[in-house]
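A.B. asks: What follows are several structures.
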Structure 1
Amino acid sequence: MTAPASRTQLLPPSSALAPYVQAIAVRRPADQGPALPAVQCFPANVQGALTVLHRGDWVDADTGRSLADLELAGPRLTPARRAYANDPAITTVLLRPGVLSWLFDQPAAQWVNRRSPAAEVIGWPSAEVLLSQLRRASSTAAQVWIIEQQLHCWVEKAQARRPWQPPPRVPAAAASVGDWADVTTSSARQLQRRVGDALGLSPKALLRVERLHEGLRRLANGEPLSDVAAQCGFSHAAHMVREFRALTGLSPAGVRRDLARHEGFPWRMGS
């Protein structure tokens, strides 16, 4: 079963928000174009997200729980599935790693594998004001502008508390936590503390997800599966298959089939 035709675009944020926002994913009903599936798989990721449901319905396909019209989500170490119905219109702001916990001055570990109605974080009155503004907006461009203005306010408040500092990045040459420590002349304990404070994750978990997304990028570029396994540091093809199933819910071949359909979304979200 497929949903009515819809299109998803990844829009760049304003230059002022670029240090904090990776992209803005806009899904809208469309008269033409490929139909996105009624249920979509989303891979594990280390980003945060703010999602707005403008119309239609969306639920957690694994639990059947209806999701809020305004939701916040942190890094996720397992795949997720979303079910859509009634011509949904959805905007998702993809926050850079570590930004979500910084914006709301909360421990990073508190957001790992967590989704929450935004009202529980920013307060019900503030959430209702934002949703009311979005409902009155007459176009997608107006909706995106309102969301960006809200993000500007949150960023200004967060900067006043504590200037933003990006989390540690996994070096391209690092195939293991030991390699990472050697490249950065840090001890494993120092890495554990820095990554944990910034993202609420262990270095090993971050390395796994970063390796997955490098594999997704290479699959999107059409590289052979054997080359993807070798270039991304998987010990062998079976290792890559296990990791892909654990972190995306699909095999590498299954991900490749999805890349050929549905505009390649959402596999390119983390690229």
Structure 2
Amino acid sequence: MNTTTITCADLLNPIEEIVRSNHMLWPDGGYVNGSPQTVVNAVLVTWMADVTALKKAITSGCNVVLCHEPPFYSEKHELPPYRWLNPVNDCTEQPWHPNRQRRVLIEKHGLTLLHCHYGLDRFPIYGSFVEAIGLPATRNDQDWERVYRLPKPMTVTALTKTVKQRLGITGTVRVAGNHRRKVQKVVPLWGGLGLNVNVYWLRQGITHGADVAVAGEMDEYLMHFAAETGIPVIETSHQLSEEIGLLHYADVLHHRYPTLKVVSSFTGRPYQTL
């Protein structure tokens, strides 16, 4: 049992100290079925608050779930010309929909969801990913546009093998661009920064001299951009690249609040390669 009162706001104190701002001022995130003053009896840290994670929180006696990704799915409501077969309708309350299944568990068991995207990206997800793939960084690093220099040039194929080994990836990974090219200056694109909607980050890396990128998730638009700019990109996994930092943050909370029960729910890459 906790001997001191710990609130949801306290769970984000380590991040606030690094980024030097209050979490209520961050551009995304928030609370579901709770508030900054909600008392934490035990917390589960997870990448996504899916049904599996929520059930683990319940069986572990956690009343708070700290998640990195949005707790509910959303759809882009296009105009009729884009949905010409059927009108736009909201199906999120259908029994089969994940949003409905999650909401039922949250309400039935009185769970509080604390969604933190901006903050956790900055500490410790970024630094943890960079450190995990073998670049000279610390988990407190805040220079998100930095390009890292390898000790010596190596082919993209060799770098890919090193990254896979360090991250424990046993299946295949996708590589955009010339895999035989020798490279030395790496820009890390953790999470979804390898998606075309976030092409800014790759562009900035190129501006700062990068000749290769190691990404979490990338799409084919970004692959074409990489090919046309001549900068190879190695894809690992959106989820895996960020869970490394979340596992570290669970450890941060354990050491900050020794009496608090901290549970983790991580699954790695959410797919198989055949």
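Rule-based calculations on the coordinates, nothing more; no lab input. Remember, predicted model here, so these are calculated numbers, not experimental data. Cβ atoms are built from the backbone, for glycine too; each structure is taken alone.
A.B. asks: Figure out for me which of the structures 1, 2 the number 1.0 belongs to, where distance in nm of label points 7 Å out along Cα→Cβ at positions 97 and 233 was derived from the coordinates.
C.D. replies: 1
A.B. asks: Quick check for you: by distance in nm of label points 7 Å out along Cα→Cβ at positions 25 and 41, which of 1, 2 is greatest?
C.D. replies: 2
A.B. asks: So helix-only ellipticity at 222 nm (-39500 (n - 2.57) for each DSSP H run of 4 or more, over all residues; to 500), computed for just one structure, reads -12500; which one of 1, 2 is that?
C.D. replies: This value belongs to structure 1.
A.B. asks: Here P(r) over Cα pairs in 5 Å bins from 0, in percent, for residues 105-208 alone was calculated and came to 2, 10, 15, 16, 14, 13, 11, 9, 6, 4, 1; which of the structures 1, 2 was it taken from?
C.D. replies: The read-out comes from structure 1.
A.B. asks: Looking at mean count of other Cβ atoms within 10 Å over residues 9-16, point out which structure of 1, 2 has the largest value.
C.D. replies: When mean count of other Cβ atoms within 10 Å over residues 9-16 is computed for each of 1, 2, structure 2 gives the biggest number.
A.B. asks: Taking distance in nm of label points 7 Å out along Cα→Cβ at positions 121 and 177 as the quantity of interest, name the structure among 1, 2 where it is greatest.
C.D. replies: Result for distance in nm of label points 7 Å out along Cα→Cβ at positions 121 and 177 over 1, 2: largest is 1.
A.B. asks: If semi-axes √(5λ) of the Cα gyration tensor in Å is calculated from each of 1, 2, which structure is the one that comes out at 30, 25, 15?
C.D. replies: 1
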